[in-house]
Structure I
Amino acid sequence: MRELTEDLIRNSFVNCSKGEAKRLAVPRDLAEQPWEDLDFLGWRDPGAPDRCYLVAEHGGELIGVTLRLAPRQTGSMRRSMCSLCLTTHPSSGVALMSARKARRTGSEADSVGEYICTDLACSLYVRGKKKAEPGGRLEESLTTEEKIERTTARLSAFLDKLFV
């Protein structure tokens, strides 16, 4: 992913108002991000634990989306798998994240959701730059490049749903 500035990030959001995009918390460490290892920039809002953001290049454009985390179910010891990078985590490491559609069609389905790593570090898990807990990455015969392609294809499919 190319290096992004705060202005590029704020102007990329497609599913919130310009005022909301202007007020959202952009990461302060943009200069330290591992841009060459990122397929998308994702972060949690430090002031609102149920809110997170994702910015990716999609269809030749920079697309930013606001996401809401579904309330966590307590007491569950199960593991969950991220639908983007296929990394498994304890129940708190993956959450259902929903995004309002960019263009509302008037139908009941005005948001879409995916189970995503709560730290939004899918790109780093796929590349082995961030380690999942033991058993968090399934052994696969795919190359790292093929895993990256699969993750970006899954992300693209999720973003496509925002415009339907």
Structure II
Amino acid sequence: MLLRKRAWDMMHEDFVSIDESASLAEGITVLREGMKASPDNNVVVVLKKNGELRGVISVWSMFKAVEDLVLKDEDLNLTGETDWDRAFKRAGTASCSASLDEHIEEDVAIFKPTDPMLVVLEIFRKKKRSWALVQEGGKIIGVVLLSDVYRELSRDLITQF
């Protein structure tokens, strides 16, 4: 049964997406809202103006972006007196106005809906990511999360014993 599973058996069709011209703050907001519906989801699909895939913004790329903004704050000084409230406020303001553009991950793992479980496992292993996109006819139709693959594997393996 396990080897009959396909990418479409595991994908989420209710993924979140955002336009490539959005700000970092908008990306963070969209991801947070998406995680309310699916707590394991840690990516936002980024689309070009024409609706084609540009890439993704992951939790990790957002952490890095926010970290870069905080660490660049001239008020942040770990060796002396630091006005943390002021530094955080400035970092928050910078996050709101920062472009999403430089934080988009364009090296994206993509499946076809009919890709079998073995292909899914191989791509997850090679890419070392916890997510991949499912594309059909040039359009993103879903997201597969590593946690979904694990659930399918463990469900079928447990029934074998």
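FYI, it's all coordinate maths here, none of it is from the lab. Worth saying up front: this structure is predicted, and the values here are computed from it rather than measured. Cβ atoms are built from the backbone, for glycine too; each structure is taken alone.
Among candidates I, II, the computation of helix-only ellipticity at 222 nm (-39500 (n - 2.57) for each DSSP H run of 4 or more, over all residues; to 500) that gave -13500 used structure II.
If you line up I, II by distance in nm of label points 7 Å out along Cα→Cβ at positions 92 and 116, the top spot, with the largest value, goes to II. When P(r) over Cα pairs in 10 Å bins from 0, in percent is computed across structures I, II, the figure 10, 39, 38, 13, 1 traces back to I. Which one of I, II has relative contact order in percent (Cα under 8 Å, 6 or more apart), as calculated from the coordinates, equal to 20? This figure was derived from I.
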